[in-house]
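The following blocks contain the structures, represented as structure tokens.
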Structure 1
Amino acid sequence: MKRMGILGPRGTHSEAAAVWLNAHVDEPRELVICSDIYDVLRAVEEGELDAGLVPVENSLEGSINITLDTLARSDHLTVAREVIWRVHNQLMARTGVVEVKKIISHAQPISQCRRYIRKNYPSAELETVQSTARAAEIAAASDVSDGVAAICTKRAGELNDLIALATEIQDNIFNSTRFFEVANARAIGSTVGDKVLIICQIHGERPGALCEVLEEFAFRRVNMTRIESRPARTKLGEYIFFFDLDANVPPDVLEQSIDAVTRRSIWLKRLGAFPVLAADNV
């Protein structure tokens, strides 16, 4: 059986999304727990894992930079699928916790629940950890008198014998996270799908350089569903750009637009053409 890496420990949103994905693909994969997102991507790149499911963007908090930066620097990673996952955050603690003095979670859920925390626990100490599941483990190991609560998934709470103090505490009920299923480009053939992801660095010191790139897509009526910039890690003021392109155009038009942008770029690489799956975990 093939193996897919996910951010652990058990009970993370990553695990929940991976379980859902396994139920909707022809060949389910054994799920392998990794300590952080970078470890997932490194293991895929080095061939230790066949695939990895990693978060790339949250609808409230924006991009997951470690995912973007690692994809940009890799010569061997490609995106095989995108999964859109609805995020459900719960506030959970040990039985007997009366006063919440500390709230722990991953940085993203804390930000996603900021309004709720400010309204209901304005004086609580906030602590960030590697994942929501790790937060549940810490809450379970704490003394009741410490008043520790975790923002985590329902499953993470159940795995650690926690009870819900409040449910669905995210500030927006439409809170969603995009996940990329990432594979090694040397082990995957060319694919087609709903989107194409490209990364490029342009001549940023030249006025109008970005506009010229965007015009190549606009002229050919190729829709960009997302554009993101990240530091190029060369010198201050130099950036690379991520473009999600709608692939529902004639293939030759898409190729012409990418070729034109390649000519206007210092470098450009494709990260894959892939389908987009919307999970039904409403």
Structure 2
Amino acid sequence: MNSSKYVVTFACYNQVNYTKQCIDSMIKHHDDLSRLVIVDNGSTDDTLDYLKTLDIGKVIINNHNYGCGVAWNQGALALQSEWSIIMNNDILVSHNWIENLISTAEQNNLKAISPSLIEGRLDYDFDDFSENASEKMKNALRLGERHAVCVAIHQSVWNEVGFFQPIPQLLGYEDALFFHELDKAGIHTGTTGASWLHHYGSITQSLMKQEKGIPQDSDLAYRYNYRLLKQSWPERKIKKILKKRRQKTYRNQELRQHGMTIHGIRQDGEFQWK
């Protein structure tokens, strides 16, 4: 795939070791780092020193933590392409993950698409797992599903619904608002089994909770942010019920056909399939 077709971007806030692992996995799988934009949101650890050593498309340095929405917009606009892949920095990528992700979207006329995930501890051989899983699950597709750990967004989406809300106080709720706008506009989305990532699990949000004195089992975002969706309680309840029902149907179908699903949690040395 012509690398000028896409840009990959992520925001980072401290946690330099996870950023290093992410970049190392991209190098290992021969991703084109000239198409990578990293936005630092005011890191105070060794992140800036590390970023200076990288030969990548662009590094953007913010003096403060302006939140995900601002950083994601900065990254997408820095190297404008047909596809913008917005992702976390606490992930590992796999072989051909970009090509498989975008190809699946184009084959199914999707304008936003996410890869499959294994979340949790890295106590297994992810490279071997992902190679087998990508082949085994290449035809698995959950229409209407997507997630903010990683999502490839077609340029037409920016024109139709706009970018992420650049409001730092949203504290991670930017993705929910953006996906809500996609649904309102009838934009087709999906999650594919042809592309896989390992996700350690909301490392930056855990750090921010620690800094703000918020318990780890509580939400970082303001609890009443859902009001920004401008939906009534019955509307939200019905949407949640339908989403859970859809996810259960997909899970059961995938387990029957493949013995696994496109979302796994690594616990106690075993995969728990969601």
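Given that FRET efficiency 1/(1 + (r/R0)^6) of positions 73 and 265 (r between Cβ atoms, R0 = 30 Å, to 0.05), derived from a single structure, equals 0.50, which label among 1, 2 identifies that structure?
Traced to structure 2.
Given a computed value of 48, 45, 41 for Cα extents along the principal axes in Å, which structure among 1, 2 does it belong to?
Answer for the origin of the read-out: 2.
Work out FRET efficiency 1/(1 + (r/R0)^6) of positions 57 and 225 (r between Cβ atoms, R0 = 30 Å, to 0.05) for each of structures 1, 2, then name the structure with the largest result.
On the way: 1: 1.00; 2: 0.40.
Of structures 1, 2, the maximum of FRET efficiency 1/(1 + (r/R0)^6) of positions 57 and 225 (r between Cβ atoms, R0 = 30 Å, to 0.05) occurs in 1.
Which structure, out of 1, 2, was mean count of other Cβ atoms within 10 Å over residues 97-104 derived from, given a value of 21.5?
Going label by label, the one that fits is 2.
When distance in nm of label points 7 Å out along Cα→Cβ at positions 129 and 153 is calculated, the result is 2.9; to which of the structures 1, 2 does this value belong?
Working: 1: 1.6; 2: 2.9.
Computed on structure 2.
Work out which structure the value -8000 belongs to, where helix-only ellipticity at 222 nm (-39500 (n - 2.57) for each DSSP H run of 4 or more, over all residues; to 500) was derived from one of 1, 2.
The read-out was computed on structure 1.
Looking at structures 1, 2, which one was mean count of other Cβ atoms within 10 Å over residues 169-176 calculated from, given that it came out as 19.0?
Details: 1: 15.4; 2: 19.0.
Answer for the origin of the read-out: 2.
Each reported figure results from applying straightforward, stated rules to the coordinates on display, with no laboratory input. Bear in mind the structure is a predicted one, so any value in this text is a computation, not a measurement. Cβ atoms are built from the backbone, for glycine too; each structure is taken alone.
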